[in-house]
Structure P
Amino acid sequence: MSRKWILVIALLAFGVNGAWAGEKIQVGSRDIRNGHTIAGKFVFSRFGCSGQNISPEIHWSHLPPGTKSLALTVYDPDAPTGSGWWHWVVYNLPPSVRALPEGAGNRGGKGLPPGSRQAVTDFGYAGYGGPCPPPGDAPHHYLFTVYALKTSRLNLPPHPSPALVGYYIHMNMIGEGRFVGRYGRSGK
């Protein structure tokens, strides 16, 4: 068999398995540049932090074919909990939506598209909770991730945990993309 046919068969096999190397979802924010510090406006407003706790604008493009819904998570893997910290979890976003405006993550979810849901975060409520790492820690990394899903909705019970939503996201994911913001507090 020629090398050309081996390459064609290999590419077809990757495509059939969903591992085709198409473009990743492009995710960004007008409010937070990838790899840069998150402004005080988006920082939590308790636990010694004095931000305004407003969710930033987030936008995305390049969704894979077959996307039937979207999910968004904001996660801090550096939190000293042994399991990180979930700051925001949104699911059942329609695939026609390409952005969430600043403030969409309020506790009532009024800025979200109809049918979208927010899971309870590690702050104990559904809605955005901004960065607030312990004083003196090195700046934490906040992963803003958008997932393309092969199902039109995640049928979850009311007030699901981030772990439960994450399980269903990963069982239905066909693409993802992310950007990272950073935030730290000085002193102890």
Structure Q
Amino acid sequence: MCGGLRGGCCTQVESMYYRFQRRSGIGLMELLIMIGILSALAAMALPGFAPILHRLHVMTTASHFQEAISLARAEAIRRRTRVDLVPMQDKNWSTGWQVLIDTDNNQLATAGDVVLHIGPTPPAGLRIEARLRDSKAYLAFDPSGRPRSASSSSVPQIGSLVFTIGNEQRKIIISFLGRVRSCDPVRGGSAC
């Protein structure tokens, strides 16, 4: 390794090289202490992040749902037929939702229905409460883009859906004309 160097000089250089090389890394004990300190700091900070994460989950899920409403309305206009937005499982929006052409008018995805879109699965712990005119869990749009009930195109399926995790909420309101708006019932007060 020392090349042309002779005698004790070579051993001294090699000794300094290996000593420097050993000291340049982090030892196992130092790594374990660092992990312990970081774990303790994370455990102290994590409860403070929960409301922020809840707010993010609620806003994201409500946004995805609002996009699905817009898609259902646009597809009803484009295809000139009724298009529905229904829960993945009967009456439980918290399991997810799908946009479909409901050929048998049962507000469920069954054989023969054309599924146009499947929404993302909502995060665990999120509740979606529907406050719609018809007691069944669905939204339907006619070819004009207006919301309608499953039984009659002249009776609109209007109302709201409230998305909740912990103390965080988001409300989506569907109007008579099919327009959708979103608000925060906790911070928005009576305007929401």
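Here, each number is a calculation from the coordinates, and none is a lab measurement. The model shown is predicted, which means the values in this text are computed figures rather than measured ones. Cβ atoms are built from the backbone, for glycine too; each structure is taken alone.
Of structures P, Q, which gives 0.85 when FRET efficiency 1/(1 + (r/R0)^6) of positions 42 and 162 (r between Cβ atoms, R0 = 25 Å, to 0.05) is computed from the coordinates? Matching structure: P. Each of P, Q could give helix-only ellipticity at 222 nm (-39500 (n - 2.57) for each DSSP H run of 4 or more, over all residues; to 500), but the derived value -4000 comes from P. Highest-scoring entry among P, Q, by relative contact order in percent (Cα under 8 Å, 6 or more apart), is P.
Which one of P, Q has P(r) over Cα pairs in 5 Å bins from 0, in percent, as calculated from the coordinates, equal to 1, 7, 12, 14, 12, 9, 6, 4, 4, 4, 4, 4, 3, 3, 3, 3, 3, 2, 1, 0, 0?
On the way: P: 1, 8, 16, 20, 18, 14, 9, 5, 4, 3, 2, 1, 0, 0; Q: 1, 7, 12, 14, 12, 9, 6, 4, 4, 4, 4, 4, 3, 3, 3, 3, 3, 2, 1, 0, 0.
Source structure: Q.
Here distance in nm of label points 7 Å out along Cα→Cβ at positions 26 and 154 is compared for structures P, Q. The highest value is that of Q.
Out of P, Q, which has the highest value for FRET efficiency 1/(1 + (r/R0)^6) of positions 34 and 66 (r between Cβ atoms, R0 = 35 Å, to 0.05)?
Biggest value here belongs to P.
If distance in nm of label points 7 Å out along Cα→Cβ at positions 58 and 82 is computed to be 3.4, which of P, Q is the source? For distance in nm of label points 7 Å out along Cα→Cβ at positions 58 and 82, the value 3.4 is produced by structure Q.
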